[in-house]
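Chemist: The following blocks contain the structures, represented as structure tokens.
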Structure I
Amino acid sequence: GSGTTLSDAFWALDASSSLPAWTDLSGAPGAKPSPRHRMGLAVMGGGVYVFGGEQSILTQFNDLYRYNTVLGGSWELLSDGASAASPSKRYDLAFAASHADGKL
């Protein structure tokens, strides 16, 4: 989003040709993240992982979603953040993936 309007738009860039092209994936099925900004994002294997973020100064998140790029493109809620073992709510974070051991 920009300004005061949040968006749940989700786009992919295909840079494999000499003319890169954007594809709107916003209509993908499944449980997708609510509109937010300042979330963490990492790509690992066949997934794009989205963690946390905020909607406003009073509404932050610690949920974790995965967009599966392999099976036709669908969203899945991996954690709603309610578990005591979940990280606290946060935004503006660094999020990294390790292809060697499959850990985020």
Structure II
Amino acid sequence: MCDEQALAEPVTEDELQVIAPKIANDRKTVARNLGLADNEIAIIEADSDKAGQGGIREKAFQMLLKWKRSNGEHATKRILRDALRVSGFQDVAEELERNIR
């Protein structure tokens, strides 16, 4: 079981880099469950395409990063874990918990 206090800590960009490829195919669902609006998601998709970074892994990372930057210290591991679970990524949520020290 993970440390509940550690779950209250803000998620790191390194953690987002690890998670992004695992959610890439269903990134929009995760983004919505994190509270990103459809127009924000569409902008990230379009901006990534324009920048030549059209890969789905990069798009997933940019969506997670947008959520982190928009929420600052409130972008916690607990919120990310819960969004992953609701989005059907129980295995990724469990991996996040296991890696919390």
Structure III
Amino acid sequence: MSSTNTFLDNFITDFYDVSGSTQLLDGINEVINKPLDGDMFFPSQGLQLAIIAPQITKIYNEQDKFYKNENSSPDFQLPTPDFKVIVEAWRDYLASRGK
């Protein structure tokens, strides 16, 4: 994947098969559909962290950055509905490649 943001690229490409990207998408849908259940913390294999909230998804390049200081600024953030569209496109791309 190649986007205008390295942090987003690094996070998404850790979900390198349809199964992994579907799990991420399921998590996004759960947060959007059940906003009262709270945010979802979604670590990647590369030790990045996405905190998915109903409106905004925050990506930390290193999990430790957030866990050492919960008030730290994310390395990247975007609207959760946009993140969902990106993950759906990534999953579909992987499926088209037989991954």
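Chemist: For mean count of other Cβ atoms within 10 Å over residues 8-15, which of the structures I, II, III scores highest?
Modeler: III
Chemist: Next question. For relative contact order in percent (Cα under 8 Å, 6 or more apart), which structure out of I, II, III has the highest calculated value?
Modeler: Looking at the calculated values, the largest one is II.
Chemist: Tell me which of I, II, III gives -14500 when you compute helix-only ellipticity at 222 nm (-39500 (n - 2.57) for each DSSP H run of 4 or more, over all residues; to 500).
Modeler: Answer by label: III.
Read-outs: derived from the displayed coordinates by stated rules, not from any lab. Owing to the predicted nature of the structure, the values given are computational and were not obtained by experimental measurement. Cβ atoms are built from the backbone, for glycine too; each structure is taken alone.
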